[in-house]
Structure I
Amino acid sequence: MAIPELILASDATRIGQDARHLAKQAKRGELVRIRRGAYVRASYWAESNERQRHGLQAAALVNAAKTPPLFNLQTAALLWGLGVVGVPKRLCTVTDDPRGGRSKHGIRRSLGPLDSGVAQLGDFQVTDKVRTTVELAAALNFAEALAIVDSSRRNQKWGDAFEAANWNKAKAWGPPVQMDELAEAVAALTSISRKRRAESILDLSSEKSESVGESMSRAQMILLNFPMPSLQGSFTLGNGRTARTDFWWPELDLVGEFDGHGKYLRHELRGNQTIQQAVMAEKARENGLRALGLTVVRWDWSDMMNPLVFARILNDGGLHSLRAA
C-alpha cells in the first residue's frame with residue numbers, strides 16, 4: 001500500500017539502506033515514529049490534524065500487518081466521515097478470536113465477524129456504514145450516538161473515488177443509510193440492553209441535522225426535555241434571499257442557531273468569502289430574520305455542552321423545559 005507520506009524501514013532495507021538511519025533521524029527530530037518501522041517527516045506530522053494522524057497510524061498498521069486489519073467503531077466512522085466527536089487514542093479493529101480481544105500497542109480489539117458487514121475504502125478495510133453506525137449507536141453516550149446516526153442518514157453530495165481514503169472528510173462518504181437497513185442491523189444485536197439503546201437512538205435521529213453540533217444540540221434539548229424544534233426551517237428575507245435555520249419553533253416565532261467555528265474558519269464552508277465577510281454576512285442574515293418578527297437565539301459548542309448555560313439561552317428565547325426544575 002503506497003502512502004507517500006509514510007517512510008517505512010522495510011523499504012529502506014529492500015533497497016540496501018540501513019534502516020537504523022531512520023531511527024537516528026527520529027532521535028534528531030527530523031522524523032516522527034508513528035509505529036514500529038514507520039515514520040513521517042516531522043514537518044508533515046506537525047501540519048496534520050488529529051484525524052489525519054489517526055489515518056497515518058492506520059496506514060502504518062496496514063503496511064506492518066501480515067493480514068489486513070479490519071477497522072471498526074470510531075476508526076471506521078472517521079473514514080466514513082460520520083459525526084465522530086473527537087479522535088480515538090487507539091486504532092479500533094475487529095478480531096474473530098475470543099482469546100484475542102485484548103487491547104495493546106495502540107490498538108483496541110473487539111470481537112466480531114470478519115466476513116460480513118465489511119467494505120473497502122481506498123486501501124482500508126472497514127466495517128460497512130450500517131454496521132459502523134449501529135455498533136456505535138449501541139456503545140456511545142446518547143448525544144454522541146445521535147450525532148453518528150444523524151450523519152449516517154444525511155443525504156448530501158459525497159465526493160469522488162479519490163476521497164474514499166481521506167481521513168479528514170467534511171461530509172459523510174457514500175449514499176445515506178436507510179432506516180430499514182439500520183433497523184434490521186439493530187434487530188440482529190444479541191444484547192438486549194444494546195438493542196434497546198440503539199432503537200431509542202434510531203427513533204430520535206433525523207436526516208435533516210446538518211452537523212455534529214446541531215445533533216449534539218438536539219440531544220441536549222431532548223435530555224433537558226425542551227419542546228422539539230423543526231429542523232432546517234426556510235424563510236424568505238426582505239432582500240429576496242432564502243435563509244435556512246438550524247432550529248425553529250413556529251409556535252414561538254423562535255429560531256435557534258448553532259455557531260460552529262467551521263462556518264467561519266473552513267474555506268470550503270465559507271466559499272470565496274474572507275472570515276470577516278462571512279461574519280458580516282451572518283450578521284446581515286440574522287438581522288433579516290429578526291425583521292420578519294422572529295426571535296433569534298444562538299449558542300456555541302461550549303454553551304451547548306453546559307446544561308445550565310444552554311437551558312438559560314433557550315429560556316431567554318421563551319422556551320421552557322417540560323420537566324420540573
Structure II
Amino acid sequence: MDLKNRDFLKEIDFSADEFEYLIDLSIELKAAKRERREEQRMVGRSIALIFEKTSTRTRCAFEVAAFDQGAHTTYLDGASSQVGHKESVADTARVLSRYYDAIEYRGKHQAMVEELAEFSGVPVYNGLTDEWHPTQMLADFMTMMEHSGKRPRDIAFTYVGDARSNMGNSLLVTSALLGSSIRIASPKQLWPGQEVQDIATALAEKSGAHILLTEDMDEALPGSDFVHTDVWVSMGESEEIWKERVELLGSYQVNEVALAKTGNADAKFMHCLPGFHNEQTTVGRAIAHKTGMHEGLEVSHDVFESPASVVFDQAENRLHTIKAIMVATIGD
C-alpha cells in the first residue's frame with residue numbers, strides 16, 4: 001500500500017484498510033527489531049520534532065524509531081523555536097520543510113498541526129492535540145490485536161471515565177472506522193462532543209461498528225475484551241476543579257470490581273499513561289491530598305500492577321507504530 005508523502009493528522013484521514021496496514025506494518029517492524037533483522041529504510045532522512053506539550057513516550061518513540069531506521073531528529077520545544085511567537089506557523093512549516101523530510105507536532109490545537117501540513121512540503125505527523133491522538137490509536141489497536149488474537153472488527157472494549165478528551169474522541173472514531181465494538185461509560189456531560197459522535201455514527205454505518213454511550217458501567221462492561229481509561233484531571237486545568245471532577249467520576253474508577261463486571265477472565269486493562277494509580281509522583285500526591293482518593297484515581301493500584309494490565313506493552317507499541325508511520329510515508 002502506497003502511503004508515501006501522506007500526512008498523519010487524524011484517524012479519519014485514512015481508510016480502514018490503510019489504518020490496518022499501518023498496524024500490520026508495526027507488528028512486522030516490532031518482530032524485525034526483536035529478531036535483529038531490521039532493515040534501515042530511512043537512512044539520511046531528518047525529522048523535526050516540535051513539542052509545545054512535553055512528553056515521555058511520544059518523544060522517545062520518535063527518536064528511537066528514527067535512530068533504528070538510520071534517520072536523524074531535531075527536538076524543538078517552546079523555548080528553542082519561534083513557532084507561533086516570532087514566526088508564524090505557515091512560515092515555520094515552509095522553513096522546516098526545506099531542511100527536513102518530515103515534521104512532527106505535539107501541542108494544544110488541531111488547527112496548528114493542520115496549518116503546518118497545509119504549508120509544509122513534507123509529511124506532518126500529529127503527536128497529540130487536544131482534539132485527536134492518532135499515533136496512540138495505532139498503538140492501542142496493535143496492543144489489542146496482540147493480546148486478543150483478533151482483528152479490530154472482532155474486538156469489543158469499554159472506555160471508562162472522562163471521554164471528552166482526545167483519547168475519548170480518537171477511540172470512538174477509530175473504533176467506528178475499523179468496525180470494533182466500543183462502549184463508553186461516563187457521565188453524560190463528559191461524553192465526546194456531538195460533532196465527534198456524528199462522525200463516528202456515519203463511519204459505523206459503513207463499517208458495522210457497534211457504539212454504546214452510557215452513564216451505566218454495568219451496561220458497558222459485560223463482554224469487553226479490554227477496559228481503557230485515561231486521567232481524570234488534566235495538568236492544564238486549575239486545581240480548583242480537581243475535587244469537583246473526582247466527585248463526578250469517583251464511581252468510574254477501573255478497579256477489580258469493574259474488571260470483574262466484564263465477565264471475561266481474560267479482560268485486559270489499558271491506559272495511555274501517565275496514570276495516577278499511587279502517590280509516588282508530585283502530581284499524584286497533590287491530587288490525592290486535594291481529593292482524598294489515596295488508592296488510585298482513574299485506576300486502582302491493584303489493577304494497574306495486576307497481570308491484567310498491558311499498559312507497558314501499549315507504551316512499547318508507541319515505538320513500533322510511530323516507526324511504521326515514518327517508514328510508510330518517507331521510507332525507501
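Bear in mind that the values in this text are calculations on the coordinates, not laboratory data. It should be emphasised that the depicted structure is a prediction, and the values quoted were computed from it without experimental measurement. Cβ atoms are built from the backbone, for glycine too; each structure is taken alone.
In this comparison of I, II, the computed figure 0.97 for Cα Rg over 2.2 N^0.38 Å is attributed to II. When mean count of other Cβ atoms within 10 Å over residues 214-221 is calculated for each of I, II, the greatest value falls to I.
Structures I, II were compared on relative contact order in percent (Cα under 8 Å, 6 or more apart), and the highest value belongs to II. The greatest value of distance in nm of label points 7 Å out along Cα→Cβ at positions 174 and 230 among structures I, II is that of I.
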